[in-house]
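The numbers here are math on the coordinates, done by the rules we state, and not lab data. As the structure is a prediction and not an experimental result, all values here were calculated from the model.
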Structure 1
Amino acid sequence: MCILESERLILRPPRPCDIHSITAWLGDYDVARMTSRVPHPYNEGDAEAFLALGEKHRFVIQRRDDLMFLGMIGLQAENGYEFGYWLGKPFWGHGYATEAAHAIARWGFERSAHELFAVTRVGNDRAVRLAERLGMQWVGETEKYYDLRLQVFRVRPPELISPT
């Protein structure tokens with residue numbers, strides 16, 4: 001698996017040493033409730049099972065200057081190319097999610113993805129704004145995934161907005 005870099009971030013494969021950070025940040029109810037598939041409360045056993053899946057398109061988001069674990073981002077290829085992410089609450093509002101999402105979108109398009117999708121819970125305004133900052137277009141709502149009513153967004157390579 002490769003390592004992706006952006007101006008402030010390093011996106012790298014998850015490692016067993018990340019279990020504590022994953023558990024700490026996903027254990028926060030405000031973080032877990034905005035994800036589509038994370039149970040609450042979240043514990044180290046959940047994190048160990050998550051890492052054992054070994055998905056190859058999943059990255060830890062680290063700050064470049066101090067290597068602080070911020071969250072995770074990834075692409076799933078089972079329903080087209082769907083990207084998803086989460087950040088620890090202290091890191092919300094700093095542009096890290098947008099920067100990481102742009103890096104992973106470019107990476108996906110370089111590897112032949114023709115379009116990327118994002119699904120978000122209705123009411124997750126932060127995720128909607130991130131999708132818009134990437135140039136994603138709202139395509140509707142669905143109950144097809146995770147037994148939840150979700151909003152669906154899509155972006156194709158020429159629509160991807162460059163980070164500013």
Structure 2
Amino acid sequence: MPGSRRRVVDPARFRRVLGALPTGVTVITSYGTGTAIGMTCNSFTSASLDPPLVALFPAKSSTTWPLIRESGAFCVNVMAEHHQGMTRLFASRGVDRFGSGEYDQRLCGPGIPDAIAWIDCQIVAEHDVGDHTIAVAEVVELDARDDATALVFWRGTYGPAPVDPGAETPGKPG
């Protein structure tokens with residue numbers, strides 16, 4: 001706005017207010033040089049239908065994102081409600097994220113067993129924004145299950161998605 005002054009927003013208040021928006025929880029995986037790599041990410045969204053593009057927002061402080069970027073491709077695993085422990089593992093530093101189980105072989109990265117959906121992506125662009133990066137990727141393959149409840153992050157906690165996808169929704173034909 002012309003003539004307006006930039007307001008200083010308190011970071012704690014910003015986090016609290018934006019935490020009122022539930023977000024899906026994903027684990028982004030890739031094949032590094034001779035090893036599987038991955039990280040938890042809840043800043044993920046669709047970006048375009050034609051061409052099919054998605055975007056994610058890794059922190060610039062991430063030590064995993066540069067390894068994924070270097071590979072040029074990744075798999076987005078949309079997590080189910082029973083994956084809380086796994087998402088915490090993939091959000092931790094200095095641990096073996098892949099040592100606790102078997103993973104499905106996907107084109108662009110390991111698939112998490114029982115994930116609600118998986119989306120294989122090729123990175124097409126990156127943009128620096130504040131303390132994060134916007135990574136844009138083209139979808140090359142994807143699939144989803146209909147028999148599980150999504151894990152969401154809301155107000156600082158993990159939990160099941162509060163909506164039954166089969167239930168009638170106002171404004172949605174039943």
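Numbers below:
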item: At a computed 17.4 (Kirkwood radius over Cα pairs in Å), which of 1, 2; result: 2
item: Structure from which -3500 was derived, helix-only ellipticity at 222 nm (-39500 (n - 2.57) for each DSSP H run of 4 or more, over all residues; to 500), options 1, 2; result: 2
item: Label whose coordinates, when Kirkwood radius over Cα pairs in Å, for residues 14-93 alone is calculated, return 13.7 (choices 1, 2); result: 2
item: Structures 1, 2, by relative contact order in percent (Cα under 8 Å, 6 or more apart): label with the highest value; result: 2
